[in-house]
Structure I
Amino acid sequence: MMNLFTRRLHLREFTAEDWGAVYLYRSDPAVKRYDTFGPNTVEEVHEILARAVQWQATQPRTHYFVAVVLLETQQLIGECGLFMRDEEDLTVASIGYAFQPQVWGRGYATETVQALLQFGFGVLHLTKIEADCNPANIASWRVLEKVGMERIGTLDESSEHRKDAGFCYAIRADQWQSRT
């Protein structure tokens, strides 16, 4: 079970009851403008959360998709995930995150990604963590660079992850260890 705390945030497992808070940001075109999936309907949000709950019981666990909650108010402000790239190789994962627009620019994404990296390398003993980012999403790729991830290339337009060409980022466990 994933249950992480940072200075200001609690990263916890999703429940079906989270659907209203998740729908608020997943239905927002501003949040989903760089993503190929969304804005999301109520039904899609229910399906997403049902999958998240199923992943919690999967062994070995390959998807850690969790809620980001403010410690001070217990308000759910976003989501993040650590997903194994290959179910046969549980040493490499990718990360993703999304937040309500009302909390953008406050450092929550950076704090979240740092917690995911610590969990991935420290608890799961991953060897590498990757992320894909739309080049137009400047705030997101700045978060990835701020936490020490390096741009290692680009996705081409035929990628299954993005409808546009995108940036690929990665950090290895030894690079993370040297930073912390």
Structure II
Amino acid sequence: MSLHKLFKTDTGLEKKGVWIDYGPNEDMPADPDGKHPSTRFLIARAGGSNNAYNQVLEKLAKPHKRMIQHGQLSNDLAKTIARDAFLAACLLGWENVTNAAGEVLEFNKTNATALFDELPDLYSDLSEQAAQASIYREELREADLGNSGRSLSTDSSKDQ
């Protein structure tokens, strides 16, 4: 396989995002066939050609430049900066997200922060996926969709 096929990403997808599908949400009402809608998150790439992410991360890190240069930035502060950058420039939307009480959450930064406080592993999973170049490779995404009809983790066939 060529290096271009292995590493070339779709810069448009890196900016407009891809859908990460977590499957049916049983807290949502079922359709007449008894199927629950999927919970999905639209995420842009953390890095790559997503200049918005790079700019936000630089802006958030700037006040701590000296600590970063001297290796004195605490892990907690580094995690806060990374999460704030993710919320500002990578998390672009969601569908069928509910809180612990089963109430549908409107997509906004306040709700996203509360959701990630409640479910830190969800944030970890989404941020890890946003950092993976492979989910922004159109060729791989088309092959994935072609094999299964729909990707369980990165279905972008449904755009908003």
Structure III
Amino acid sequence: MKERKIRILFVCTGNICRSPLAEAVFGKLASDSGVSELFEVASAGTSDYHAGQHADPRMRAVAKRHGVTMDHHRALALSEGDLRSYDLVLAMDRGNVREIASLDGSSTLGRRLCLFRDFDPKAGPGSEVPDPYYGGPQGFEEVFAIVQRTAGTLLAKLLQEGGTGPSGRE
């Protein structure tokens, strides 16, 4: 009997910088670890500003320098249906959490919704992934480092727990 994949949705504002990077990095880490068949990953934005667009070229360039491909990504806007179909919804900042919660009309998310950086071993609870969109190149590198470290910890935690829950910090 085939087990069901753990479905993870990464969410930021426009789905062109942080969340598609998290999707790509987590997917690469899972693939490199030989466990990609255990997961289904996607990303979305709380707004539809960039729907249909590729990821930000600056983010794609940084990812590529680190061996991560984002070339096939097209931005999507988050839907209420997404909230019902994912096991874990990881927001990049508290504003995203508020937007996601307001879209969750049935209030079924509970512990399935948390901040991505709740899994970051170098950050305190409630830490956010900064949005590099309006900044310079260093912001994109900083976001890559945060996402790489956090995605690695998330993957290890899910594998350790057998994917049973998005508990974040204990």
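Once relative contact order in percent (Cα under 8 Å, 6 or more apart) is calculated for every structure in I, II, III, which label goes with the largest value? Don't skip to the answer; put the middle values down first.
Details: I: 17; II: 33; III: 25.
Ranking I, II, III on relative contact order in percent (Cα under 8 Å, 6 or more apart), first place is II.
As an exercise: mean projected area of the Cα convex hull in nm², for residues 3-58 alone, calculated from one structure in I, II, III, equals 6.1. Which structure is it?
Values: I: 4.7; II: 6.1; III: 4.2.
Matching structure: II.
Rule-based calculations on the coordinates, nothing more; no lab input. Since the model is a prediction, treat every value here as computed from it, not as a measurement.
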